[in-house]
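Trainee: Next up: the structures, one after another.
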Structure I
């Protein structure tokens, strides 16, 4: 009998107070990792933070760093984020000229390699590279800004990805990012995701630890269906 995956919650500091990042990291101690969105105002229309800040977050965070690169020229820059100690580094398929080579470089640096897909990007062209990956990130909003509404149109893609991963027998996990709340997490989990990025649902709550627990419980129920 197949065991139920464990639901993991990765709060995104995109919704945190950037003037008090260390204390904001302390608020999410109940999480499984901290999701760090790096945006360059080229690949997406937003500018957040870069390598020096991520390196400092790595030094002070008690949680592993799950770095999501929404940047152009990702083949050049992604290995540097692995080199500073990020537990996982995810790059966008749409921004990489050599995704297999890049995934291998990230693993060689000691990070898990993740591949991200925008909502309208098909998963099928990338299924052959599943053995090169540790994680597949399916965006459930258009990347760039927090606080967006979950796109249910992405659920069939999550299901197709889950089916392909199971058929290939690879240990790749599916992460979803965008519009995750206690109302939407169950649908994404039932479709096949097990790692959930939540920004405003955690940092917008009075008690971040309680919000993380509620999200985890809702996601676990979805995974059990």
Structure II
């Protein structure tokens, strides 16, 4: 582990919220570390969600920072606009980027933290040399595109390798996981080395989303401390 203890963060996914009143749904997770906003274009993934105009309105009313996950084609072209909108963090898929280092630097230059996402089958090793260009590495624990999928344990060794590389290099990069995170699976992901967790139904599917966030955060922190 690094000398500075890392905090486990819970970023609820707006994909599991009630889209009829997103402002009210954001208020229900005011104790979250950030809200995870899934942007899908029906090209990079086979689903269509929301785009920049809606994200800009969410940014204007959200009580917590916005963490955008861009599952879109031509991400080099479109991602900088999300940073310009004032989002705290913008994550692009490396599979959709022609120049990931350039894009990460551009996002940072525009004031956002730069995140890079990997599909479950995308190896992490080719990108370890660019860790210093990133603030967060998102390791997908389901195939991107739809919520409600089951956690893929096959991704755990990749999380462990990424954590070992981060600790070995001394860079300050968070490892986020997205997909199938519950009170049971969060412990496995945290033990492997993840410290930022995207949770959809495990938060918005509960009677008290705020209580669900606290429970997940506590379980994640406990397990992360054992890795």
Structure III
């Protein structure tokens, strides 16, 4: 399975989103962090912003909802045309029903777990999801350090996905840099969210470097 690099626009220049999106056109998807200042202590964008990004982005949108009541709000992002919509396990009332709704609209359905949330209760539900996001920082702010303590959870997830032959993308988000992406790739991740690591330098160069580093650490199956 190929490794995907999904730059987070949380690290982009908010006043020049269209230009910034074009700078990352060699990436696989663009990661859009939606925060409501309730589920996490930060506020970012909402649905109107995503609708506009969908119109101008050269690559598909990978929406990450760090919000309360995703059962109510997530379908709107799928309807806006997002390729992938990920909601938090800790916030959803009925994760399976929501995932089925998102898939029914035509989006990939993702579930995200905070660093302290166990993966085991979700392993039997894996066929219901297209992506599982293992947060490698506490959600809410960009620029945090990668938490290597989350890697056993990722290895457990990866083993379960592989054992069952599922096509589930395993995503990591938080502190992903050239120095840490190999650790996550070795533990089984194949979809990587990177913010400042991409936008701080030349995005095309950084995306290529991150992808090559992940590929070099991916176990041949």
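Trainee: Quick check: 3.2 is what I get for distance in nm of label points 7 Å out along Cα→Cβ at positions 16 and 192, calculated from one of I, II, III. Which structure matches?
Mentor: Matching structure: I.
Trainee: Out of I, II, III, which one gives 3.5 for distance in nm of label points 7 Å out along Cα→Cβ at positions 32 and 168 as computed from the coordinates?
Mentor: II
Computed from the coordinates by the stated procedures, all read-outs in this text should not be read as laboratory data. On a predicted model such as this, the values are computed, not experimentally measured, just so you know. Cβ atoms are built from the backbone, for glycine too; each structure is taken alone.
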